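Next up: the structures, one after another.
What follows draws every value from the coordinates through simple rules; no lab data is involved. If you're wondering where the values come from, they're calculated on a predicted model, not measured in any experiment. Cβ atoms are built from the backbone, for glycine too; each structure is taken alone.
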Structure P
Amino acid sequence: MAVRKVIVVGGGVAGTVTALALREAGIEADVFEAHRSGGADAGAFLTVMRNGMTALAGIGAAEAVEAVSFPARAVVLVDAQGQRLGHRPIEGPARSLTRAALYRALQALAVERGIAVHHGRRMTGASIGSGGVEVTFADGSRVTGDVLVGADGIHSLTRGLIDPGAPAPRYSGQHVVYGYTPGNPAGLDLDEYHMVRGSRAFFGLTVPDGDGRTWWFARIPGTEPAAGLRPDQWRELALDLSRDDATPVHGLIAASGSEIVGGDSYDIPTTPHWHNARMVLAGDAAHAAVPAAAQGASMAAEDAVALAAALCDHDDPAIAFAVYENRRRAETEETVASSARLASSSGDHQRGAEAITRAEAATSGE
């Protein structure tokens with residue numbers, strides 16, 4: 001029997017775009033998001049690359065993202081002495097925006113198209129029954145559907161339900177910090193990413209035309225996770241690691257406001273089982289990458305469109321899931337591995353600039 005109702009757990013890119021794509025295919029989908037607001041990690045930003053924008057355009061969602069984002073036009077590569085190493089365009093369209101703005105835009109579009117988006121609904125479990133799946137939530141409520149799409153992020157509960165032996169996320173050996181500085185005090189070219197191979201950390205700077213701020217991020221080596229630091233502590237860490245370099249980075253971070261968010265960077269090199277008979281993973285739940293390749297959101301959008309197409313084309317969910325996995329697994333795992341290599345080379349300050357010049361798409365964090 002064809003899939004008629006899909007339960008989507010997670011209201012980020014993978015989950016919301018899956019629901020939008022399913023709606024286009026005439027399949028009902030409800031989104032259940034653990035957060036009570038429209039977006040998480042309000043201070044973090046990212047880039048949706050060309051492949052992600054193409055996936056969104058295919059379901060009529062690109063304009064909603066363009067309305068809350070800025071072009072990402074090029075990458076400028078600089079060393080710790082401020083010497084320019086190279087310049088190359090970013091193959092477009094590519095768009096920079098905050099993670100919260102992306103989530104809210106996609107969720108608003110879903111609601112506009114008649115998709116129910118439920119906030120404050122954290123999944124606690126799910127079980128497969130006769131002909132479907134039942135999902136339970138922390139508030140005690142339950143819902144049933146034909147299948148469950150686990151778009152619940154890198155620490156996915158769905159992944160463990162599908163395979164209790166699934167590997168845990170791997171700490172990458174880096175922290176990532178994001179912040180904003182009023183104006184453009186460094187006089188940077190608009191809508192370009194200035195990637196700085198500092199002597200002790202890797203930094204990125206961009207000035208979106210019309211935003212009125214310089215956006216910055218820092219990828220900081222760390223032997224152990226540092227979760228629990230306050231925003232001011234993340235800022236001080238980034239300041240300390242940039243003070244010896246002859247670049248604008250230290251001054252920009254010193255002049256930044258209080259909207260700073262930091263965290264530890266993790267990835268998932270491979271997930272042995274993406275699905276069972278009635279549950280399937282999408283986005284970071286299946287294949288989380290460190291932010292170096294700037295592909296997390298774009299891969300999630302591509303997953304969503306591919307999964308919806310498979311469910312539309314095949315009545316048996318297990319067959320649809322296998323088709324979807326076969327289409328996406330090899331590409332996403334290679335991107336995860338490539339991003340890890342980029343992060344490693346950009347964090348190794350004994351290597352030459354040639355390692356950094358390979359990072360042509362390394363435009364922001366995920």
Structure Q
Amino acid sequence: MTKTKAPFRADHVGSLLRPDSIHQARKDFKDGTITAEQLHEIETEEIKHIVDKQIEVGLELVTDGEFRRRFWHTDFQEHLNGIEGYVPEVGYIFHGEEETERYNVRNTGKISFNTDHPHVKEFIEFNKIVDGRAVAKQTIPSPNQLFNEGIRDVTIYPDIEDYAKDVIQTYRDALKAFYDAGCRYLQFDDVYIAGLSSPDIPFNDGEFSREYLIDLALRVVNEVLEGKPEDLIVTTHLCRGNYRSNWAFEGSYALIAPTLFAKEKVNGFFLEYDDDRSGDFKPLDHIPNGGARVILGLITSKNGELEDRDTIIARIKEASQYVPLEQLCLSPQCGFASTHHGNKLTEEQQWEKLKYIVDIAKEVWG
């Protein structure tokens with residue numbers, strides 16, 4: 001088996017700004033003036049464009065920009081058996097009291113993987129567009145996202161451990177489905193785990209202690225990965241919220257590092273480090289030498305201003321005091337459009353940022 005070099009020295013989290021044509025097509029579809037097939041065709045043409053553009057700026061991996069999704073997580077989750085999407089009374093509250101668009105998922109029955117999941121079909125189509133010119137990367141929400149408060153129905157799953165068993169099997173089946181579809185680079189997006197490391201979120205006030213939930217989160221991911229094919233690269237992206245250039249919470253990685261950084265059996269960690277909300281690099285000391293790669297999210301996706309090159313290189317050098325340089329990579333701290341709304345920068349600025357990452361990575365690693 002040939003193992004891909006992923007995660008790459010110059011990498012990116014996944015989502016890209018939706019062009020005006022997709023925004024208009026979604027509006028037209030909602031208004032009933034175009035069909036689902038016409039919407040799909042418009043999305044496909046724009047995906048072809050961004051695949052070419054990612055290759056043009058020098059990236060060795062490409063994503064579909066999550067162009068067929070409204071939200072980075074619920075679009076995948078609501079197509080699992082036993083999960084449905086719904087409109088709650090309130091959305092998530094982000095920094096500055098900004099409320100997100102109201103949409104969430106909830107547990108309605110026994111959870112299992114849907115063998116007809118649309119994201120698998122979409123990956124097959126996307127991979128054909130890529131046609132071997134780069135590594136086609138697939139992003140999905142982490143299995144731990146299903147442990148967010150309010151999702152589990154305690155009448156269906158009174159025991160959280162029983163719930164965990166079904167979530168684990170669901171994701172094992174998901175990994176196999178994507179692998180069989182040709183995927184060799186898969187990313188778990190995880191706000192939940194990042195939240196476990198935030199002192200702003202009072203996990204100890206609930207039924208379970210923070211320590212128990214950190215341990216459970218580790219067990220869930222590691223058991224999902226048991227027996228995965230050696231040539232399937234799986235990474236975890238830890239995020240503190242990314243909605244219209246805003247964030248949900250802050251806190252260093254110190255509370256989770258001794259457990260998750262030390263023992264989670266992924267091939268890489270995409271970590272936010274674009275500002276002081278994430279703390280310093282010291283928690284990276286828990287990453288095993290020669291183990292998972294650390295993809296430093298030193299370039300922000302929340303605005304279009306290019307960071308100072310010397311500062312970024314100096315920060316990579318600083319991180320190398322805890323993790324060997326050959327184990328480090330560079331990326332934006334998050335996607336450019338975790339939801340269809342997108343962050344507050346232009347498409348041109350987005351591409352400048354991605355090319356900037358490629359250029360800096362060449363300078364640092366050759």
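Which of P, Q yields 0.98 for Cα Rg over 2.2 N^0.38 Å, as computed?
On the way: P: 0.98; Q: 0.93.
This value belongs to structure P.
Where does the value 29.6 come from, among P, Q, when mean count of other Cβ atoms within 10 Å over residues 9-16 is the thing being computed? List each step's numbers first, then the result.
Numbers: P: 29.6; Q: 26.6.
Answer by label: P.
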